[in-house]
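In what follows, structures are represented as structure tokens.
No value in this document is a laboratory result; all are computed from the given coordinates. A quick note: this is a predicted structure, and the numbers were derived from the prediction, not measured. Cβ atoms are built from the backbone, for glycine too; each structure is taken alone.
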Structure P
Amino acid sequence: MAQLQGKERAEYVQSMFDRIARRYNLMNRVMTFGQDMRWRRYVIKQAKLPVGGKLLDLATGTGDIAFEGLRAEPTITAVGGDFSVGMMLVGQTLPDGARVKWVGADALNLPFPDAQFDAVTSGYLMRNVIDIPRALAEQLRVLKPGGRVVVLDTSPPPRNLLRPFILIHLRYGIPLLGRLISGNADAYNYLPESTQKFKTPDELAALMRQAGFQNVQYKLFMFGTMAVHWGDRPRS
């Protein structure tokens, strides 16, 4: 599935997330041994949300990062954008679901004017888009000057002693969990495949700099298989 390209891949990903929406949060907790919420809190910490600011959370899914932003700074306006309506419908039923402004959004053509947000965050968006430079350019466009982008995504397993064990978990453990918990092994075959074929942390950082972001940095988690990148839109 991860070999799909262009429109075909985009349609597959959209349909996949709609299918797994109701068990998505549970699968995240199990797959990451409960660590995913800690990474989302780190995303919000790096977003540096100002009092009364505006947050755009892309690939918001069921809204975990948007909710974390509201917990950290209750005065913000939190907008959750996703092209999976099924995921957002689940998010609307959760505590604080009514506090998020849910918007159907294509990450390659964001439905927002220029310079609207103090921070743009995303969780597991970039490995699924068909044009990473375009997605980054759109995030830069909707950020206010001096605003910050923060990207949480998977990274290919680093080449070290743990790599064989990580690959076993990706290739066999996650699809098995997906079959048992969500009833959808197909989706949880795609996700590990897309992880292994995604950019390395250094490659993604380079793409962010090429898009125009400044002060780009990243931090690795979970034996180097998760990364949080951040960078700033220039003030002028």
Structure Q
Amino acid sequence: MAGLVLPAGCAGCGAGRGAGALCAECAGELTAGAVRRVVPRPRPPGLPAVFAAGAYAGAVRGALLAHKERGALRLARPLGAALAAGARAAAGDRGERVVLVPVPSARGAVVRRGHDPVRRLALVAAERLRRSGIRAELLPVLRQRRAVADQAGLNAAARRRNVSGALEAVRAGALLLRAPGCRVVLVDDVMTTGASLAEAARAVRAAGCPGGPAAAVVAAPRDAFEAGRACSRP
């Protein structure tokens, strides 16, 4: 409601009156670059191929934080569209049904934020893929089987230990993931060390699914994105 009566700048750069959305320049920054396959260093064991639409920097970083931590839900559409581009590059052109499986947020974080940002972006991404002619759906089949610490401030090794064995697939969801002609794509908003996506991939494999690639809106640090192999953006 405050946005109705108070000036609100662009969520990316803070300029103008974006009302929590993105100005044209920042929106262009989100969609201008090529989707890239990104590899963190060191690469955690079990990490699948990961495709990201941008680097976690500048206006894109500001937009992600506004959506994730400050509830700027209007940003779900442009950020979800970027995630869709990454998911499309990850899935390839096989004509299979694409199933987006989001990395689950901790229950406490969902309560604190008032929403599940990754799941919201995955919903938008699935819709965008369907509009482009791809049979896509969202299956939030992963859940946390134990509590994990906040990943902020942890190095790569500590992040791997923190999330190791923390996820599992619900039984009914596991059956859906094993359906013939199903291309699973794990999705997250930010890939940093890759520990969370590697754990999600392990949980999917443990459920009897061969697994699949992964997609994120952005990769951090910036050099992980810039060093990646460019893919054509749909």
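Here are a few things to note about the model shown:
- At a computed 3.8 (distance in nm of label points 7 Å out along Cα→Cβ at positions 27 and 211), which of P, Q: Q
- Of the structures P, Q, the one that 2.2 was derived from, the read-out being distance in nm of label points 7 Å out along Cα→Cβ at positions 155 and 171: P
- Structure from which 20 was derived, relative contact order in percent (Cα under 8 Å, 6 or more apart), options P, Q: P
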